[in-house]
Each structure stands twice: as structure tokens, then as C-alpha cells.
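Before anything else, here is the set of structures, which you'll find just below.
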Structure P
Amino acid sequence: MTEIRIPSAAASNLPEYTVSEISQAVKRALEGAFDRVRVRGEISGFKRHSSGHCYFTLKDADAAMDGVCWRGTAIRLGIKPEDGMEVVVSGRLTTYPGRSKYQIVIDTMELAGEGALLKMIEDRRKRLAAEGLFDGARKRPLPFLPEVIGVVTSPTGAVIRDIVHRLADRFPRPVLLWPVAVQGEGAAEQVVRAIEGFNALPEQGRVRRPDVLIVARGGGSLEDLMAFNEEAVVRAAAASRIPLIAAVGHETDTTLIDYAADRRAPTPTAAAEMAVPVRSELLADLLRDGRRLITALARSLEERRNQLEGLARGLGDPRRLIEDKRQRLDDWGDRLHLGLKNWVHRRETQLTDTGGRLKAFRAGFKRHADRETVHVRELGARLDRCARAMVERLRRDLDGCGKLLETLSYEEVLRRGFALATDASGRPVEAAAEVRSGQPLNIRFHDGEVGTVATGAPVARKKRAAKAEEEAAAKAKQGSLL
């Protein structure tokens, strides 16, 4: 540890230090005393710079300390720091002279305990479940026999080999692998891009969209599986339009992507078994169903043959039936020829008789038509005279009604010196009680209209008011009998 000696204030030769000298002396002293430390605290104000470096504050109930994690170290942390996460970090203490602060440069980071990690995962699960991301109604059935299977996993692990081998044993299908990191810094982002990338593929094309997705990785510790507990991964799995099978870890491992997936497989091998049926079993079922179909068809044909033979025995020999019908047909042919000849002769005779009667009828009809023509002409002349007389009588009646209407019209009344009062809307004013003082009125005479304004109360209203006053005065003079 470097010792800083400050001369006594009483000395006259007090040395001078620059700010940089003091800062460097403090930096050397701090780094010499705390070369390697482990610090436990809660992350606050976490920020990832565009350069990839991470800056945050470690705090407890009484103090706070700045922390920095360089980009190369942040990639290897194994967990994704978040605000509120309680962690244990290892590193060295140093100072940042530019701000006169001390900070810890972090080499490793781990959660403060598995219980804290499980609590964080459980809190996240409850929050996402409240949003409906895990509802059973969102889950879709897997296709019976997918054409293409998409796999999101590490290209170098045993998982992809197990999946491909199991598919080849059950029912060989084309496999599209989207290689990703399955743990460590950036693993969650790669899994999200893989799921979204598969969903963005066209349904038809050189590289078509898979019919089912398998997101898989082998077993590991809780920290190793943390990428599949990230909120971004869970949301991407829930939003996938392609049915998704989650196969993360071993049978006892559970991650949040298992809740959002359409199906959960205990192992990657089991995921391959869920994706496709067994080809040999399908062939066996097909052969069995084919044999049953052939047997049922043969049995049906045999039953139809027996029924046909039974019906044939009841019908007799068809050739004899045809011979009888043939002879009857010849007999009917001869009879038809004779009957047609007789029918034609009868029709000729009827036609001759009808022609004679028609000539006689034509002559009588002509005489009747001449008489009717004369009669129609007489009726036409009579109808014309009656129509002219009726029109003349109706014209006289119409002229009389017109004169009567002119006599009864209110305009004739106006010409005799009367006037018509209307309000502003053109409605006739029928009584003086309807008029208010100051109300605009139109007075119509026989030769035009004049606008005016009503002044004072109506005479009728004045008379009623005067009568009411007289009655009140009479009662006052009369007094009361009591």
C-alpha cells in the first residue's frame, strides 16, 4: 500500500500537488489495498453502452458503489444483468479520476443465490401469465405430418444430432437448422431472431417456412438455462405463427419458454417424436386397413352375387319373355297399320262434311254481319249525340261552381273593405287574445300587404280586466255576513 505523507501545516515549505498527482496516488493506494474482491449488492441504474460495455451501481441499505463490466467480459457473464437483481461480483477496485469516483471492474457475476434466481423467474412467470401469454386457448395443435421441420439450437452440440437421428428412425423429413448460442451473453437475442426469422420465411419458395419449430438444448444448471427464461424469448415463442415445441434441458428442467410453447417435450429426442409419427406404424396401419377394405369389398360382392342369383331364379328365362314380347309386337304392328288406314278415311269424311257446313255458315255470317254493321253505325251516332250533350251540361255546371267559388273567396271579402291579419310566420290571427304587445303583424288588403306592430293590450282583454275590477269592488262594498 502506498503511503501519502502530507507535511504539517506549520511547515513553511509545504509541497504542492496537482489534481492528477493526487488522483494517481489515490488510485495506486486503492488498487494496492483491494486488488481482488467479491462484493454483494443490488444492481441499480443498469445501462449497456453502444460499445458493449455495461455500467451500473451496486448498492445495499447503507452505501452504493459504481460498477463497470467491459464488453469482452460481459459476453461471458452467463446471466443478463437487470435492475433489482441481487448479485455477487468479483473484480478489482479502482478509481475513475475524471469524476473522482471509485468503482469495481467486474470479472465475474453470479446471482446472490439460487433462491433469488428462482424468485426472479417465478415473478416473471406470474407477470407474463397475467398478460395471457400462457393461456391454453393460444396453443395450436401440431401438424400430423409436417413437410419441413425448423430447429433452433446449437449446431455443434449433441441435440441436433439426436433430433435428426430420431426423425430418420421415425419418419424422415427435411430439417432447417438455425444455429444459435444456447447459453451465455447474447443467447436470448439469437433465439429470438431465429424464431422471428423462421416465421418471416415465405410459405412457398426455395426455402419455405417450416410447418413446426423445435427450440431445444441439452441439460444444464439453472444459470445455463437462463437464456430460455428471458422475457424476449418467451414473447417470441408466444407470438410465433408456427406451432412450437420447447425441448430445453432434461425432463425435470422447466423454463418459461415451456409455458409459452404449444407443446413441451421433456427432451430434444421426445420433441422429434412429437413432431412426426412412426412411418413403419403408419405403413402397418395402412396395410391393415387395406386388407380390411379388400375383405369387406369381397364380402359385399359375394352378397350382391347371391342376391342377383336369387332374383334370377325368380325371373325365369329371359329369352322366352323376349319371344312372347316380339310376337305381340308384330301383332300390334299389323293392327296399327289397319287402324291408321281406317282412321285416315274417317277423318277425310269428317273434313268433307265440315267443309260443307262451313260454306253455309260463311254465307249466313255475311248476312248477319251486314245487319250488325248498320246497327253499330246507328249506335255510334246516338253515342256521339249523348256525349256532346253530357259535355255541354258538365261545362255549364263547372262555370256555375267557379262563379260560386269566386263569390265565397276571402279575396272578395277583402274587396268589400275587410282585411286579413297574419303573424310573422304567415299564420292568420283569429282572435285579439292571440296578439301580444309589440308583436309584428302583416295586414293584407285586396290590393297588397302592410306591415305593422301591435301596441297596447287587446280590447277584449281590457274589457275582461275592467269587469274583474268591477266585481272585486262590488264584493268589497258588500262585506262579509260573518
Structure Q
Amino acid sequence: MRVPRPQPHLEEVLGSEPGPHIAALFDFDGTIISGYSATAMLREKFQRREMSVEEIVETGNVIAQHSMGQLGFSGLMSAAAKFMKGVDEESFVTFGEELYKKHIARKIYPETRAIIEAHQAKGHRVAIISSATIYQIEPTARDLGITDIKCSAYEIEDGVFTGEIVRPLCFGEGKVLAAEELAAEYGLDLDQSFFYSDSDDDIELLERVGKPRPLNPNMKLKGIADERGWPVQRFASRGTPSWIDYTRTIYATGSLVGAFAAGLPIWALTRSQREAVNFSMGLFGDFATAITGVELEVEDERHLWSSRPCVFIFNHQSKADVMILAKLIRRDMGAVGKKEIRDIPILGKLMEWGGTVFVDRADGKSAIKAMEPLVDAIRHEGKSICIAPEGTRTLTPRLAPFKKGAFHLAMQAGVPIVPIVIHNATDVAPKNEFVMRPATVRVTVLPPVDTSGWSVRNLNAHVREVRGMFLRTLGQEEEGEAEPAKKKASPRKERKA
């Protein structure tokens, strides 16, 4: 059995004093996310061909000067601000949201997410203090439930960037000022508070708080931490994958073909396609999870078997969900997938042979009609059907709205719904990430939900009720209960007088 790596920072938080007088302050780049959001931003702008030749050359020159120590952070921000002159702020807000969905969301360290959630559970005031801009930070902060942000800002007049920066920048001593502003506003005791950072650029704030906690530190900060006895922790769950990670992923993905090939002799000798598929499905789940280093901690596993046939519903976070469900359910299962998968060579045919029905997610009525064979499979073949009511993978562990197809199916077939709550499959492979990495994934199987008294008229209420079960199990807030975001020192508040 793979032994999980110890997480001293998380364990410290879990054992710490609770209360809103304690702050948990986080740097952003390299601490909450792997790498630099500014690099992702430049790459995206370049790929969109939104950078002129002049801007590309000047940007390269400025970055080179900064890396050689010839230009400070203030000069770097001032150079970037010049290219923003005359640009509408709202367009950059939109760009930031798109950047988050395409690049940033999958870079969030799951270990840092766990530390943040632990601080929140303790009632600590969690805030981001970063030299990046609100456009790089805010979508991630919203996902993490962080409402206080202190960051660097571009000057704005009448909703348009002026080409200047707002001073002081949130860098070096500016981060100390930002922390003290938060302390004054909320009555925080910085001497009892935490600050997590990856860089020696943040040494002033690390020295100011009572509990400096380097995460993924650069060499200089690692040396300082060693001298001063600051506890250090590094994460390998994000960032550049190793060749082993690629090898694991390729073998796991290809094992679906091998597993079904292994089932062919059973089909040929027994003439039972069902037994062949059952053997292949269980083999795929066992092999793929083993080779990727994915272990499952399953709570109330008995509910997987107590009410079959049924409709299994699960929250869809990762491509790893397929192998997780295969390992859990193992036999007599069918599934629903998006129609685009059917066109994938080999994979589409294998999934169709294994009992997957492909539907057009954009056409709700045709999707319901396409699932009619599944009703027969449940009633006459005793198969259980597995469906993700969110319809697609989510960017983060946060639950998306539910579609009603799975609930219609259970109601028509007259079988219960069994909710499978997957807590952290994004640790293995978040959306838009090819590589799968080792992780321990928590799964909670909830008791079967009786659908015998349901009707179309009250279906919306039942969908809300079941979705609420997922939210409570995941420890997420119901919609409308979360506190509105308060973006401290955002560029929308720091405007030129």
C-alpha cells in the first residue's frame, strides 16, 4: 500500500487555535498555483495573436532585464501598464475569467486547497496578498471561497486603463502594509497569524507574521528557512510532469483496450457478452488505478450493492472518474457519454460495446429519447446505469448544476438513485490536464434514494434535494449562502482621483 506523504502544514492548522483573530495569508503564484499566472497570460495573448511585434520585443526585453536584476518589480509593472493604456477594464475581466478556465484552474495545488479549507474550518481570516493583479487572482479566489484580496493594480479612469500603476504596489514592504490594513479592519493578531509564500521577495511579510510558512520555496528562501527554523513543505502534484507520470497515464489509458481484449476469450467460449464486459470492466478499474498510483478511501461501500439495478449518479471532476467508477461498480453497468466520444477511434467502439449510450448534450429532448434503450437494459437485463448529472467535468471540486436526465431515467425505470460523491479526483487529473498523478481519492456512497413516489411535476424539487445531499457531503455551501466577494485593494477601488 502506498503511504500518503505527511503534510505538516495541514496537520499544524488542524491542531491550531480557532478564531477570526488569526489570519491565514497566502501568496498566489507558486504558492496557491504552480508556476506564474503572468506567464500563462502572456502565452495566451501570444496564441491569440493579440500582441504586436513591438509589444513582443519590448516584453522580452523587460523580462530579460528583470531576470538579470537590472529592473525591479515596479519597473516591470510600469512597462506592462503602458501596453494596457486605452484598454477597457471589462475586457480584461473577461480575459481573466477565460484564462482561469483554460490555464489557471488546473494549476491549483490540491495540497494548498486543503490547507485553505482547514483554515476556513478553524474560522481563520483567509486572504490572498499578491503582487499579481485582480484579473489573475479573482476567479481562483472565488473558487477557493476567499473574499479578501490585496494585490497590485493598474490605474483606471472611467473604466479604461490609463497606462499607469497604482502605488504602493503589493510587493515587498507593500505586502506588509496590505497585511496591516487587513489586521486593522478585522482585528487580526499578526503575531499569531500565518503567511504562506514560495519566494524570498516576500521576506518582509514572512518576518512580520508569527508563523511564516514557506511553500515550494525558491533556493534563497529555502536557505533562509533552514537558518531560521521555519518549516518548509514542497508539493509535486502540479507543475512539470515526470516521464513516470506520462508513462503511468499512457499505460492506464491504453489498458482499456487491453482489458477488453482480455475479455474476448470469455465471450468466444461462453457466448456471454455480459460476462466478458463485466470481466473487462473490473480488470480495467483495478489495473488503471494501480498503475497510476490511485488509491480509494470508500465510505459506505455497501450502498454500491444494496439496491441494484439502480441509477448511479456521480459528480464529474476528472477523466480519472472512469477508472474509479469501473473499480467501484465492476459489473452489470451501462453508462451515458457525450456523442463526441463515439467518434474517437477504438475508444468509441469499445465504450459502445461495453454498454455506453452516446447523447447530444445540447439537445435535451433527443438525449432523453436516446436513453430509452437504457430503460430496457435496467428493466430486462438488470443493468445499473452510471450518469454524471452535471453533464461534463467541472474545473474544480465545486459542484455544478444538475441536469435532469438521470432522474427521468430512474423514474421511468422504477429504480432508486445511488449517489456516488467523489471528493477529490482533481488531485489525480484536473480538467484540461492529460497527465494523471498518484493520489488518494475519497469517495462517499450515499444511501439509495427511492424514486417510486416521484412525478414529473415535482421532479425539480427532487433534483434540488439530491444535489443538496452532494453539497452537504462535499462540505460546500448551498447557492445563495456564500458571502459576497470583497476584493480588497482591487483596481476597481484604486482609481485615479
Structure R
Amino acid sequence: MVNMDSDLEKVLTNVRKRITPSDEERKKVLLLADNLVEKVKTAAKKAAIEARVRVEGSVARDTWIRGEPEIDIFMQLPAVMPREVFGTVCLKIAREATKGSKQVERFAEHPYLEAFVNSTRVNIVPCYRAKPGEWISATDRTPYHTDYVKSKLKDELKGEVRLLKQFMKGVGVYGAEIKVGGFSGYLSELLTLRYESFVNVLRSVANWRHPWIIDYGNYYRGREHEVQKIFEGPLVVVDPIDKGRNVASAVRKQRLDEFIAASRAFLKEPNVKFFYPRETKPFKKQKLIHEIRKRGTAFIFVEFGKAEAVPDILWGQLYKTHRSLRKMLHQNDFTALRSAVWSNEQNSSVFLFEVERRLLTATKKHLGPPIDKRVECEKFLRKHVKSSATLSGPYLEDGRWVVEIRRKHTDIVDLLTEKLKTGGRQSGVAELISKAMAKSMKIQVNEEVVATYLSNSDFAKFLTEYIEGKPKWL
């Protein structure tokens, strides 16, 4: 036990040195934040918009990680202001305040601007000056979150938050955006406040069961059974400034499970790799082909071009489409062993389905109702006795009617081509993805993907990690 504690402290000391901002960097970031606040104020005044402007997020709370500052500037608008100004006037103000910098329009509940000023990521976000409990938009709570955390978070705990954030990043569960479905910065701060250290957070997480409930504000003390009726999801963390909100609502079960498993593994064998995983080195061409062939499965890649959507909307539609296509394949007897989604968020996206085989037999056995269900049996017989699709039967087997019928689709490529050639809306493809597919879609099988693989290093890393199929920390 002594050795384990010693190893743990060595790892944490090492990581602390790498994640704690230097005085010089902190001074530089705070100066940039102050300058941006003044520029936003000036641009808002020029646009005749009454706005309170302040710094929020990790920079305001001093929980950002060295080398990775992200400055969140919020414009608080009067509650009487129409919502439309968020996507028009407020974006114009944000662009004016960061002119000369790379700018990207983002979308959460409403549009906001992401810019890169002096290589620092800056988010300029509009919200309303709402009273607690009288929220008009989701971002109205953020200033209250900042004030709450700053009032509770002692200096010694800020380093613990940084450790937790870097751990979450290292094991791939950090980020509440739809693409990740993980833990937000605010949630990591609340967990640190609740358990009072990074190690204590992991010790608790290692024993979590679904659903796990944390009510930091004690809103539901003595009424814990009500929480599961009010909130959905595998993890519920009641927002201390809003008893009707689950801070962990974005956390998908997959990410929670990964966090639990990584916490257990780290506590058993502490290692820096949990915080800083190895860089993925894509397989060489021949290695990739060998790995695909030796599995004996069929890798089906559905590739298409640009979908006109900001990242959060894009990923929401990608995941929705992915679920629909998996279901459609399963309904046609092509069951995916695994599947995944990749996108560079600009001009290329890929659905990957790994199925046991590309081709199915022309004939399939179709089970009918048990013989004791008289009405259902009559319907089954009427449907199949004279059907041109019936190859054999109906006949009785193990107490139920059975027919052997001809499959509509025996080749998964033919099935996908037919369903997706005009965009696939009837197969559940989301609208923006459908438009992109209708313009540019190609289906590749197994090593046919090599050209795409060799031309795109990010996709190559994605496919290599998919084939390796295990967490980097394992």
C-alpha cells in the first residue's frame, strides 16, 4: 500500500507541474480576457445594445489547464430583448470585437461565436439577465454558476479540478458537446467540491452504480426517490443553482461507464498515461489490409461530403442517422458487430458498420405464431400460403408455424445503395445528412477504403483505434 501511495503521489506531482499555468501565462490570459471584455462592450454600445459583459468559465474560476486557456465572454442582455438578436446583432458584435481573427459560428441552444485571438480560443456568448429560476435561455445560468463556484472553490481545490479535467481528457470523457457526450467543466468542478479532492472523486466514481445521484444543494433531502422520476440518465447531478436541472444530462452511459472503468484502473495502478495517452500511430497500408482481412468480417464504409451544419447540429444528426441505419440493417438481417461514426466536421463524414458477412443466403426461415394462438395462426397462413415470396411451407415445427421465404436483400451494399441513393429520408436519415448523401455518397467494403485512409490522417487514426478496439489506458 505504501508503494502504491508513493506511485500515486509521483504521478500526481508530475501531472500538476504540467497542468498548472505559470504566473506569466496567467497574467497574459487575464489581460487578453480584460481586453476582449472592453472590445465587446465597445461593439455592443456601437450597436445600441445594452449589455453587461463579463468573463465566465474556467478562466474566471481559475480552473483552466496550462497551455489550454479558453476564454468565455458573456453578453447579458435585458430580458425584453427578442431571441432573434442572439443570431443576428449579437453575432455581429462578437465578430466586430474579434475582427482579424479566425471566426467560427457555433450553436448550442442558440448561435454564438468562437474565435481564435492570439492563438487562444475565445467564445462570445449571448444570454439574458435573468433572475434565478426565471431562465429564458440555457446560458442564463452560467454567470450564476461562475459566482457559485468562485464562492465555494478554495485555492487548494483549483489544482484538484485541473487534475480531474486532465484525467477526463486523457481517458476521453471530457466535453459536454454532442460529439463527446461527456463531462462539462462545471460538472468537474462540482464533483471536486462534493468529494474535496481528485483522488476522492475517483474513489467514489469507482463504486458508482446506475443511476448515481448527487444533490449538492440538498434540494431533495428525504425525497431522493423523486429524483429518478424527475430526471433521466445514468448520472444525475442536481444543479445547486437550479433544482430543476441535471448538470450531467449530457453524459451518455458509454462515457460514464468509461469513466468508472478508468477510475478503477488508475487507482489500482497509477500511471501518467491516464492523463496523457499515447499518440495513435495509424497502421501502414499493408498492416491495415491484414488487420481487416484476418477478422473475416465485412467493413462497410458509407462516406459522404459536406453537410451544411455547425458541429453540434452535425453530430446530433450524425448520431440520429447512425441509429436509424443500424436499425434498418438489423431489420434486414445484417447485424452489426460494432459500428462507429467519424467526421472532420467540414467536408467529410463516414459511417462504419462491421457486419459478420456482406452476403446473406437468398432464403431465410421466418417464424410464425405458436399453434395455440388461433387467430394469429389464421392471419399468418392467409399471408403466406399463396405468397410468391414463400419458398417452402407453411409447416409446423416445435409447436409453431414456419415458412421459408426469399430475402429482399442479400447484399448489404445493394441494400444501402437502394435506401440511400436519394438521401435516405425514408430510412431515418436526418435532413442535413440526407442532403449531403444525395449529393455525394460512396460505399466501400473492406480494403476499398485504403485510398480514403491514406489521404486523411485523422480518419486513419480513427480506423486504427477502431480496429485496436480498447482504451489507450488499458
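For the set P, Q, R, ranking by Cα Rg over 2.2 N^0.38 Å places P highest.
Taking distance in nm of label points 7 Å out along Cα→Cβ at positions 48 and 376 as the criterion, the top structure among P, Q, R is P, with the largest value. Can you tell which of P, Q, R yields 43, 11, 8 when semi-axes √(5λ) of the Cα gyration tensor in Å, for residues 384-447 alone is derived from it? Among P, Q, R, the structure yielding 43, 11, 8 for semi-axes √(5λ) of the Cα gyration tensor in Å, for residues 384-447 alone is P.
Among candidates P, Q, R, the computation of relative contact order in percent (Cα under 8 Å, 6 or more apart) that gave 12 used structure R.
Tell me which of P, Q, R gives 1.00 when you compute FRET efficiency 1/(1 + (r/R0)^6) of positions 96 and 136 (r between Cβ atoms, R0 = 25 Å, to 0.05). Among P, Q, R, the structure yielding 1.00 for FRET efficiency 1/(1 + (r/R0)^6) of positions 96 and 136 (r between Cβ atoms, R0 = 25 Å, to 0.05) is Q. Determine which structure produced the value 0.85 for FRET efficiency 1/(1 + (r/R0)^6) of positions 88 and 304 (r between Cβ atoms, R0 = 41 Å, to 0.05), calculated from the coordinates; the candidates are P, Q, R. Structure of origin is R.
Every read-out reported here was derived from the displayed coordinates using simple, explicitly stated rules and does not represent laboratory data. Remember, it's a predicted structure, so these values are computed and weren't measured experimentally. Cβ atoms are built from the backbone, for glycine too; each structure is taken alone.
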